[in-house]
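Visitor: Some structures to go through are shown next.
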Structure P
Amino acid sequence: MATIVLEKKRKNIDLPVETLKKLSIMAASQGKSLKAFIENILIAKADTLDVQVSLNPSPSNDPWFDNPKNVAAVTRGIEDLKQKKVVSMNLGESLDDFLNRVEHV
């Protein structure tokens, strides 16, 4: 028979005193320790959640980032920036001057 080992992680949480009192009463009424009672509540709640991770980097979930070509273009731009393969407009430089300078790069 196979044995399944569930990984657990210990985490302290802070709760208001009144909340702890109420939870303690509820735990005692079910014959459970406060720790076991709270763990069961949290596990049951987590099991009902449908967690989906979006690969969209936009905080507003902009659909433009759903297109892999757009994301690839942004990634290439970031790499170009890191490798200093970009031309930046200087502070106070006019757009015409910038475009003229870029044509000669």
Structure Q
Amino acid sequence: MFYHFGHESFKVIEPAPGFLVRAISGKNVMLCDVTLQPHSESPLHSHPSEEMAIIIEGEFDMKMGNESQLLKQGDVFLAPPGVIHGGVTHEHRTVMISVFSPPRKDYA
């Protein structure tokens, strides 16, 4: 069976000011289009889902566990379940595509 989802199918969530998530979920996986405005933050958090994301535009100064790294366009990160992570943007907005498995219940 073929599934197609238009933009109107995405659930829009704003976890923090300047941090916009558009999420769509299947049974076992969730896809999120994430936009962080300049000088905004994804507060440190963890979740029971594994997360993998690719930076589409901009840069993201990310902290995961006790490590920090500046992620740039084309970089990919993997956040294992239960690991604390988050980050900030600087002078430009950041766009990333995140995939969660299993889907996050707080974004569903």
Structure R
Amino acid sequence: MKKINKTNAARLMDKAKVAYELIPYEVDESDLSAVHVAASLGENIECVFKTLILHGDKTGYFVCVIPGEHEVDLKLAAKISGNKKCDLIPVKELLPLTGYIRGGCSP
């Protein structure tokens, strides 16, 4: 069996002694939706969350974790984060910034 590389989130849960299970699945580059991921895992969409990296005009980068069936409200995210406006970062910036690929960001 192939070794699963742990994310920082998994390492933090280990340190806090939180029980969890890492479930690997095949990534489909043509469909990175939370609905597809949930189906691939045999889980309800309510069990899948999206980790989104945004950039605010005042605070810079920040992370939103939202339920898989929802879309991020950029105006609300800006307000909550102390920004006037914010946007999702461009996909080309994701890997260099976070170390994760699109569809694979960990909180």
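Visitor: Out of P, Q, R, which one gives -0.52, -0.60, -1.07, -1.18 for log10 I(q)/I(0) by the Debye sum over Cα atoms at q = 0.14, 0.15, 0.20, 0.21 Å⁻¹ as computed from the coordinates?
Guide: It traces back to Q.
Visitor: From which structure (P, Q, R) was relative contact order in percent (Cα under 8 Å, 6 or more apart) calculated, if the value obtained is 8?
Guide: Source structure for this number: P.
Visitor: A further question on this structure: Using helix-only ellipticity at 222 nm (-39500 (n - 2.57) for each DSSP H run of 4 or more, over all residues; to 500) as the calculated read-out, with 0 as its value, let me know the right label among P, Q, R.
Guide: Q
Visitor: Right, something else. With distance in nm of label points 7 Å out along Cα→Cβ at positions 72 and 88 computed per structure, which member of P, Q, R shows the largest figure?
Guide: Evaluating distance in nm of label points 7 Å out along Cα→Cβ at positions 72 and 88 on every structure, the highest lands on P.
The numbers here are math on the coordinates, done by the rules we state, and not lab data. For clarity, every value in this text was computed on a predicted model and none was experimentally measured. Cβ atoms are built from the backbone, for glycine too; each structure is taken alone.
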